Structure I
Amino acid sequence: MSLPFSARGLRFALLLASGIVAIGCRQARSTSEAVLPSAAVARVGRAPLSNHLEVAGEFLPFQEVEIHAKVAGYIRKIYVDIGDRVHTGQLLAELDVPEMTAQVEGAQAGVQRSQEEILRARSAVARAEADHAALHAAAQRLQQASETRPGLIAQQELDDAQAKDTSSGAQVDAAKSEFSAMEQALSAAKAEHRHYASLADYSSITSPFDGIVTWRYADTGALLQAGTSNVGSMPVLKLAQVNVLRLRLPVPEALAQYVRVGDMAKIHVQANGEELTGRVVRTTGELDLTTRSLQVEIDLPNGDGKLTPGMYAAVTLDIQRNGNGLTVPVEAVDRSDSNPFVFVVNAQGRIEKRAVKLGMETPNLIEVTDGLREGELVVAANMSSFNPGEAVNAKETGSKSMSPSAGNGGK
């Protein structure tokens, strides 16, 4: 059954009015959002952080030493030259020290003389002990006879026998003392011989470790001064151990506290393009007062000789690590004051100033240890354009625009 015309007209009018109202509401809401300032925001999330330090390092020999002569003399023969590889104990050069030979021979003669004197002293002790034994026995017999038959032995004879016994005992003690003195003289003579023999051994210059001769300062016939008595004495050779190299790095003062023994390092050798990895094996433990840096060393094997002392390398060190902390973009934190803060867009779409505590920082992200919850939105750009309490149209970085009533995680 069809409705009367007036009823249909009324129904049409109601539908038209409701449509106009809905359109008006949508236009009003759109106009309201359009007038709110847009704020680029980022969501607080968790992420592993690591900080890298890129620094230039220099390769150094593991050991390097200038070899001096300990005794003065002329170089009789030098067996190596620059670039020669040598081994521990290898003879490098020989010195001609004529007076040293005479001193060694004299010391040896002194040892032999002391040994002969000891033989004589030992014989003297034996002789004195024999004499004392005979005199002591005679004195004992006279004393026993006198006690058995009183008056048989004159007292004068008894006293003479007792005196000879006592004197012979003293001679034994003197002989033993002389023998002891001769033993001490022999020890001194042997020590003197060892001294000169050791100095004579220094006329042969040997290698203290496996390495390579990096410089030669003297030639055959050159007169060398003793290195122990002359500060400006000329060395014979310079020797470096290069089968293992030290890569030394200066770490700035601000990052020195984060470097630990065992930290991994990526190494790019600029001279030959080698890509290597290594670990920090030692640090100086204190800052260089001149450069205000911590000296850090990485040991690298160099058995193939591809690396040369003096080469430079670009080193990347992992000096800070954080497994899964709360992070925000670096631009979201205002640190112009002593107390850093961020602008949080709350559930009502308004700016809220929030003090935060910060942790480690990378070029793009910074850790927040207190003041934020995971999922909250923070203003990530142009913080100076906004004020606390201001309503904004939040637009999450890298996503579609969010309305002021969009939810904030963690609320």
Structure II
Amino acid sequence: MLFGLAGSLALQVVGAPTPGPPTPGPSFGDPIPGLSADENARFLAGRDTFEEVETVDQGVGPVFNATSCAACHGSPATGGGRASGGTTTLLETRFGTITNGAFDPLANLGGSLIQTTGIGPFGSCNFVGETVPQTATIVTQRRTTSLFGLGLVDAVPDQFFVNLAAAQQADPDGVRGSVSMVDNLITGVPSVGKFGWKDQVPSRAQFAGDAYLNEMGVTSPLFPNENCPQGDCSLLACDPVPDPEDDGTDLTAFADFMTMLGPPPRDKITGQVRNGEDVFNEIRCSACHVATLTSGNSPVQALSNVTFHPYSDFLLHDMGALGDGIVQGQASGRQMRTAPLWGLRTTERFLHDGRATTLEDAILAHDGEAVASRNRFSGLTQGSKNKLLAFLQSL
């Protein structure tokens, strides 16, 4: 059954009391249903910390991209994939080059992620925003991803993704998803990466620490070392706040919020939408955009053994010309993680770099392992295309 369909049907019983107004469904930014009172309090406290605008005195900088998590993850609600206010899709810049046949992030020049803003004069130093060095031959953009429902994804056992990748090796269209095994800084054991455009992060807690450092410039016990501005580590002698700048308190709050943040609510499911999902399956978009996953056991009972519908396998796929050229973890320059489609209707620019402004353009830009499905889409009648797009716009 499609996500949300059960809640849209009402059973009419003769002699039953006249029903009152329908109970409002979940909204974007709501916690996952079923939290205990303590868990709900942690979620709300975490959201407050996630929305807090921080200062240089609290550790922001010396180079950074934003002063709060919600500045990038703010729309259509806190945790979303657009800037606060909902009118801007933020794009960050990554760069690198090829040295002796291998990807070089140019770390000595501040790579691969640009921090656009500096805190200005401090002591004998003047911190300014970074720029792409002239030696970079690979420059790409990435848009902010949504965080809705990813606590459920975090609760899916690693072995599920390993098994799913193994099953895809027999796919008739040549879909060959792979897992990305990355260092888990919390457990100390390599784990399946599920988060980030390159599956470079294995858990929500590690995602929080990574973003706190690389987007806001705040160090923590997980990530205790500052980024060297434009690669010049001598400037860190002027860093205003001793490291680590967060003792782990904020990191825990971020992780609480992201872990217990509910999935995006589904829009109305009409006959056109149901027919569109049939088209989606027939042209085999579902080979990578897997509709249904089930979580395993979780310390948060509301996340345990839950069936949910992200429309993603969270695996790496060779996307051919659609790859961004950046190597991260075990992901090659051609590989990208399958983007989850739930919440798609709130997206204004599509694909990892936001190049597509319509869903049809996004589909037609697919390459590599997605070529067969893309070509089937091109061969659809306009009526079938309209059904498919109606389905996507309901997610």
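No value in this document is a laboratory result; all are computed from the given coordinates. Values in this document were obtained by computation on a predicted structure and should not be read as measured data. Cβ atoms are built from the backbone, for glycine too; each structure is taken alone.
Tabulated data
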{"item": "FRET efficiency 1/(1 + (r/R0)^6) of positions 277 and 349 (r between Cβ atoms, R0 = 25 Å, to 0.05) derived as 0.00 - corresponding label from I, II", "result": "I"}
{"item": "Origin of the derived value 26 (relative contact order in percent (Cα under 8 Å, 6 or more apart); candidates I, II)", "result": "I"}
{"item": "Source structure (of I, II) for Cα extents along the principal axes in Å, for residues 61-292 alone, computed value 65, 43, 36", "result": "II"}
{"item": "Test item: mean count of other Cβ atoms within 10 Å over residues 189-196 calculated as 15.9, pick one of I, II", "result": "I"}
{"item": "Read-out Rg/Rh (Cα atoms, Kirkwood Rh), computed value 0.98, structure in I, II", "result": "II"}
{"item": "Test item: helix-only ellipticity at 222 nm (-39500 (n - 2.57) for each DSSP H run of 4 or more, over all residues; to 500) calculated as -11500, pick one of I, II", "result": "I"}
